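FYI, it's all coordinate maths here, none of it is from the lab. All values derive from a computational prediction rather than experimental measurement. Cβ atoms are built from the backbone, for glycine too; each structure is taken alone.
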Structure P
Amino acid sequence: MTRGRLGAGVLMACIAASTGAAQDGVLMRAMRDELERTMTELKLPDLEGPYFVSYTVREFWGAQASASLGAAAGSGKTSARLLSVELRVGGPELDNTNFYSRQPIRGVGAMGYGRFPVSIPLEDDYRELRRSIWLATDAAYKQALGQFARKQAALQNETRVDEVPDFSPAEPFEHRADGDLDPPSVERIEALARKVSGAFNGLPQVYASEVRVDQNDEVIWYVNSEGSWYRKHEPRVSVRVMAGTQAEDGTPIEDTFTVYARTVSGLPAEDQLVGRAKALAGRLAALGSAASLERYSGPVLFEGQAAPAIVRRVLAPKLVAARVPVADDPRFARMVQQAASPFIDKLGSRVLPRFMAVIDDPSALAHGDVPLLGGYQVDDEAVPSRRTELVRRGLLRTLLSTRTPVPGVPTSSGSRRGGGPTPSNLFFTAEPGLAPEDLRAELLSLVEERELDFGIVVRRLAGSAGRIGRGRAGGGPPGSGDSRSIGGVVAYKVFADGSEELVRPMELTGFSEADFRDIVAASSDSTVQTGMFADPAGAFDRSGSRRPALVSVVAPSLLFEDATIRRPPGNIPRPPDVPHPLAAR
């Protein structure tokens with residue numbers, strides 16, 4: 001059930017009147033009752049009470065299992081019910097949020113409260129739930145008062161240039177997704193981990209390998225003082241396969257892939273996962289014997305998986321309206337300003353070629369026969385999701401936003417997930433697109449124009465297993481070392497006659513969102529890649545609701561006018577002195 005209702009202000013009458021399924025049992029009743037008491041009674045003498053309060057409760061069961069070479073390496077199960085409180089004092093134009101201070105607030109944090117989320121009982125004991133929510137609300141109120149006072153003091157020493165409100169309005173909204181928690185089976189996912197990890201057994205060229213399976217089932221309850229509420233059910237399972245080796249000269253080579261699904265039954269068949277693991281081992285062997293390339297600057301074609309991967313890593317984090325908080329420490333204030341999205345100042349400007357567009361569509365379920373896992377119906381702030389056109393004919397139209405406004409984006413697009421604005425299913429399209437052979441011909445034409453001996457095709461941005469070697473030669477994760485460098489680039493030299501030559505894993509360096517303006521052409525077909533979103537505002541989120549969110553990116557192969565790849569810097573560790581134990585077999 002999903003429906004919106006018109007209204008404004010604090011709709012406590014709606015809270016009191018909600019009955020039946022809307023109450024959703026003892027927990028939601030405790031949340032609503034404590035919310036009503038908070039809005040009517042919580043106020044210290046001579047100080048203001050809250051103008052907005054919301055409660056979010058996440059109840060989840062999780063299971064994890066890992067295995068190596070067909071043997072179990074560890075497993076476990078977790079369960080918890082966590083409460084986050086968002087409490088605002090002041091008013092929508094200026095309140096206690098969007099402020100960062102390194103100094104703790106005295107008197108907050110007793111009995112573990114004051115930092116969110118906090119644990120509350122798993123059992124539906126109404127009195128104990130009310131007590132836990134009351135303690136957390138009391139701590140959140142005192143914390144909000146302290147933050148608001150410090151923020152006002154910090155602003156007294158500044159001249160506010162951009163009078164951007166701290167909170168934007170939203171119509172009350174109600175949503176209920178049925179589905180009960182299904183505690184994961186450790187035995188089932190452990191058997192899957194053992195089966196897939198067995199793909200590396202008997203392969204002495206693979207020095208280290210591991211398969212990790214994570215299964216989580218989660219129900220989220222939310223209610224706020226405006227009359228909005230929801231109940232969401234969000235199951236998720238992932239299989240992460242990691243492996244690493246060393247070339248004869250000692251160069252570490254690592255790779256990983258992760259498969260996501262809503263449920264275990266939604267994963268690819270076991271034989272398919274085993275096949276992908278064996279293919280990973282084959283790639284490692286081929287990369288170990290490939291020639292090295294010191295440096296290349298010129299046209300680069302990103303094909304297949306590499307295209308949506310580069311979009312997700314580089315461009316997608318710039319398409320969100322992340323608010324940079326006010327800080328009471330000038331040094332920290334200068335640092336956080338560097339984290340601001342450069343696209344906030346580029347609304348209406350060209351960020352892509354004229355033939356390209358970007359759309360975020362949370363309602364999409366699949367692209368062809370490939371499931372899209374970034375979709376949802378209502379965001380974390382009870383704002384309904386919607387299709388958003390971000391880029392049209394290369395021009396930036398808007399950014400994905402939350403109820404925290406930024407200049408030029410005053411209202412929410414229903415995109416808050418995991419603590420900040422987050423894409424869902426991101427469609428990166430080109431019109432017209434070229435056939436693969438025409439795109440390859442365009443690459444070779446640019447190579448000839450630049451009088452280069454060869455061009456570069458990147459077919460994979462490999463993750464780092466983080467297990468082999470001491471440097472980043474195998475390709476570190478995004479954000480390690482140079483923030484504008486991406487490791488694990490699996491590239492091929494392409495010569496004028498069409499022949500190819502694999503090179504050792506490279507590093508894409510000096511690459512940023514500005515390079516997307518120089519895309520020369522794109523293919524007519526697209527590839528889907530799903531992964532976790534790197535939230536640029538996550539480091540500033542104090543709500544306790546920050547958690548990884550899945551994003552599915554659909555993108556065509558992309559030909560860039562100019563890019564630089566190089567051999568990863570750093571020393572090369574020596575290879576092992578003793579052969580792999582499996583080599584003797």
Structure Q
Amino acid sequence: MIPARNLRRHLDTLVASAIERAIAAGDLPEVAIPAETVERPKDPSHGDYASTAALRLARAAMRPPLAVAEAIAKHLERDETIEAPRVAPPGFLNFRLASTYLQDQVDAVLREGATFADLDLGTGKRAQVEFVSANPTGPLHVGNGRGAAIGDTLASLLEAAGYEVEREYYVNDAGTQAEVFAETLYARYQQLFGREAEIPPEGYPGAYMIEIAEQIRAEAGDRYLRPPGEAPDPELGERGIAIMLERIRATLERFGVRYDRWYSERSLYRPDGPYEQAMALLRERGFLVEREGALWFASSELGESKDNVVVRSDGRPTYYASDIAYHFEKFTERGFDLVIDVWGADHHGHVSRLKTAVGALGIDPARLHILLYQLVTLKRGGEVVRLSKRGGDIITLDELLDEVGPDAARFFFLQRSPGAQMDFDLDLAVKQSNENPVYYVQYAHARLSSILQRAAEQGLTPEGGDVRRLDQPHELALVREMLKLPEVIESCVTTFEPHPLPQYALDLATAFHAFNDAFKQQGDPLLKVITGDEQLSRARLKLVAAARIVLARVLGLMGMSAPDRM
């Protein structure tokens with residue numbers, strides 16, 4: 001039996017073989033056979049799949065697309081997966097999955113369980129997803145939350161596609177921002193001891209800085225006080241960064257995000273480390289030039305509009321230099337086949353020059369994918385909730401989680417394409433009704449669980465059910481929707497965008513609710529799943545159990561819970 005994960009490729013093979021036979025029989029002239037022609041039609045009434053092979057071949061075959069489609073259909077091998085194909089203008093071959101194939105897939109889902117829809121696209125390959133990586137100079141805000149949901153879900157999708165995946169948080173614990181953070185913290189720390197001290201002009205005025213200073217005073221008393229006018233003890237800033245990272249880690253774990261590695265920017269600058277190695281290689285290849293007292297990467301020679309500074313005139317590396325060294329280390333020392341960075345859209349100007357630098361280091365830039373996401377606008381009662389990180393008046397991710405919870409936050413963050421601006425409706429996210437997509441999807445899982453639980457109380461389980469008894473349109477429609485998951489995962493992984501996943505979750509929940517409603521029209525839905533016919537009841541319970549597996553898998557990929565009760 002053809003697994004659902006291989007279904008579309010199998011149909012592509014059937015079409016290609018039919019074209020070969022049509023050529024051999026003289027029904028088509030010699031033409032180059034396209035490798036992939038089968039897709040999901042926009043209108044489901046046309047079938048489960050459609051092939052565009054005839055439309056692609058018409059010009060080369062010098063025949064009308066409809067005639068080419070008829071020639072292909074004539075030679076198409078009959079197969080267990082599909083009914084007889086239908087030719088439709090202007091030259092489509094439409095396929096509908098055979099009822100027996102759909103029925104047998106219920107047992108297949110039950111056998112595969114939580115691994116249903118796993119793919120082998122990344123087998124033998126290592127991928128790294130680096131996301132959030134906010135400067136540890138303040139709490140995470142809702143924009144960081146969107147990056148967290150996107151990055152973590154993309155990592156889960158890559159794992160489902162067969163990749164060995166590492167999740168990483170890049171800690172910016174070096175450079176100007178870390179220094180400003182330390183200066184701000186020292187000002188707040190001094191104020192706790194009655195000193196007159198002002199935070200720097202570009203400092204961090206948020207109340208959280210006072211909280212950190214108070215925590216350090218509770219831990220160390222006046223240990224870090226220096227005579228007035230002296231620079232702060234570097235250890236104070238390091239302790240402040242450590243406290244901030246503890247808070248960031250706690251917020252992300254609350255959000256369901258756990259990293260395999262927290263990578264310190266400072267480690268790039270160890271003796272003979274990634275920074276020295278990357279700069280030496282660029283210099284050896286002739287891409288570093290000294291000009292105006294600074295060191296420049298000659299990126300204009302590689303197609304960029306201008307050169308970029310990597311070491312300032314004061315001898316300090318730029319953020320660009322750090323990023324070059326960091327990515328050099330990812331590809332060379334750790335050997336990742338694929339690296340994905342999830343960045344806010346305000347970094348768009350940095351994408352091209354980083355990929356150019358990676359190429360200059362002798363690494364294929366196609367191995368680096370940078371996914372940009374737009375920021376988030378929170379709305380309550382139709383009014384925008386204002387954000388101002390610099391002013392210290394921010395809506396933190398923790399505050400959002402307090403209000404709507406991690407499941408709703410993750411679902412809403414994932415709903416739109418990363419490149420699309422998103423409005424987050426706080427009122428909708430907490431509604432306990434089908435208007436709320438999170439409630440609608442999770443309620444479907446709870447209902448599936450409830451049916452199985454109540455059946456078990458009556459001594460009935462799915463075991464022994466004959467899936468060939470599942471012949472009602474609403475039953476087969478639910479199976480059809482279940483079998484789309486492998487293709488959804490493949491689409492997300494090949495485009496590096498997870499937003500089709502929540503839409504699929506809604507579609508699957510809708511198919512289940514339609515299945516349930518078909519019984520409701522005849523009375524109590526449970527009494528129609530469990531009928532006087534024990535074998536039919538067990539068969540329907542198999543379908544319910546399989547649908548619950550698939551829906552739980554989708555929720556799990558999004559990092560959401562699959563509740564049994566609501």
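Observations on the model:
- Structure responsible for -15500, with helix-only ellipticity at 222 nm (-39500 (n - 2.57) for each DSSP H run of 4 or more, over all residues; to 500) calculated and labels P, Q on offer: Q
- Computed 25.8, 82 for Rg and Dmax of the Cα atoms in Å - originating structure among P, Q: P
- Here mean projected area of the Cα convex hull in nm², for residues 365-556 alone was derived from just one of the structures P, Q, and that gives 13.7; the source is P.
- Structure responsible for 2.9, with distance in nm of label points 7 Å out along Cα→Cβ at positions 373 and 397 calculated and labels P, Q on offer: P
- Ranking P, Q by mean count of other Cβ atoms within 10 Å over residues 149-156, the structure that comes out highest: Q
- When Cα Rg over 2.2 N^0.38 Å, for residues 293-444 alone is computed across structures P, Q, the figure 1.19 traces back to P.
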